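Next up: some structures, all given as structure tokens.
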Structure P
Amino acid sequence: MAVKEIVTLPAPILRSRARKVSSFNEELGTLVDDMIETMRVAPGVGLAAPQVDVPLRVIVVEFGDEENPDVQPKLYTVINPELSRFSKEVTVGTEGCLSIPGFVGDVERPKSVSVKGFNRAGQPIKVKAAGWLARIFQHEVDHLDGVLYIDRAEKIWELKEEVSQVSPAE
């Protein structure tokens, strides 16, 4: 396993649609392992392959129980993820991104979603996600379509000693 460099704006790959994975092979397994290690070292709770300069539809997410911090975080690897079954109820949450360091923004997203795709062995999987886990999945799948949280944000702040507001266009 290796820690990969996380690409940041204005890298063009962050604005491109990633390609579907067609081969579930050793190379894909290595990519997944490298993404997990990179996400953990960063540290982050999710990472999409384009963030490590690989234009494939692969995400990794690791998140624990919001209400019980003693529960070990669960790791998800989803290849060719698709979001479905969005809740009608939405919520606003503050998001950041490893590819946009130094900024956070308020983003409105559905409270729950279903995610379907494949695990690293090519077997179909489905995850029902709610709360922050649903937000993380939506954020990472957006990366695969070249969409960043700043495109959806109602407000964006630069993280400094003194917090200042900037417009999404900046």
Structure Q
Amino acid sequence: MTAATVHASAVQTGDIGILIRGPSGAGKSRLAFELILAGRAGHIPSTQLIGDDRLLLEAKGGRISVRPASGLEGLIEIRGLGIRRCDFIPQGTVGLVVDLAAPDAARMPERDALQVSFNGIKIPRIPVSPGADAVALVAAELLTRPLDEAPPAAFRRLPEGDW
């Protein structure tokens, strides 16, 4: 696949690249910066900007690579301050897609709504309704697991006598 240009923002949270999509004015840049702040505060793993406004997506080896468009490296729009420089990483691998102002956002979304496919590669997705707390939804995705997944060993019940 040739690199496709998309109007989006992306950050790297721990080892997960988060692609933030949505219509103009939906808050893509704001969410990216709020996730960077949440990472610095320790609420989520350390988070860095990959790119803002225009990104290049490319399928490579069963993964989707994301990088900023040429000339936009390390730049982010901060509403009320304008275009600013920010520490960034030059590329990441998309492991989560956040769709702001998603028409299919629901309180209890269907399982199919929680993933998206790029070039046949399935990636977890969060459809966010207008006005919802997108940072909290991303944090919940990063810090919790679906009911049908086994809990981490730390949350398994210990046998009697082990406590």
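Computing distance in nm of label points 7 Å out along Cα→Cβ at positions 95 and 127 gives 2.5 for which of P, Q? Considering all the candidates, the number was obtained from Q. When Cα Rg over 2.2 N^0.38 Å is computed for each of P, Q, the one that comes out at 1.00 is P. Source structure of the calculated read-out (log10 I(q)/I(0) by the Debye sum over Cα atoms at q = 0.20, 0.23, 0.29 Å⁻¹, for residues 7-70 alone, -0.75, -0.93, -1.20) within P, Q: Q. Which of P, Q yields 3.1 for distance in nm of label points 7 Å out along Cα→Cβ at positions 23 and 143, as computed? Of the options listed, only Q reproduces it. Please state which of the structures P, Q yields 0.8 when distance in nm of label points 7 Å out along Cα→Cβ at positions 63 and 135 is computed from it. Structure P accounts for this read-out.
Given a computed value of 24, 14, 7 for semi-axes √(5λ) of the Cα gyration tensor in Å, for residues 47-86 alone, which structure among P, Q does it belong to? The correct label is P.
Upon calculation of percent of Cα pairs over 13 Å apart, for residues 55-110 alone from the atomic coordinates, which of the structures P, Q produces 76? The read-out comes from structure P.
FYI, it's all coordinate maths here, none of it is from the lab. Fair warning: this is a prediction, and the values are worked out from it, not measured in the lab. Cβ atoms are built from the backbone, for glycine too; each structure is taken alone.
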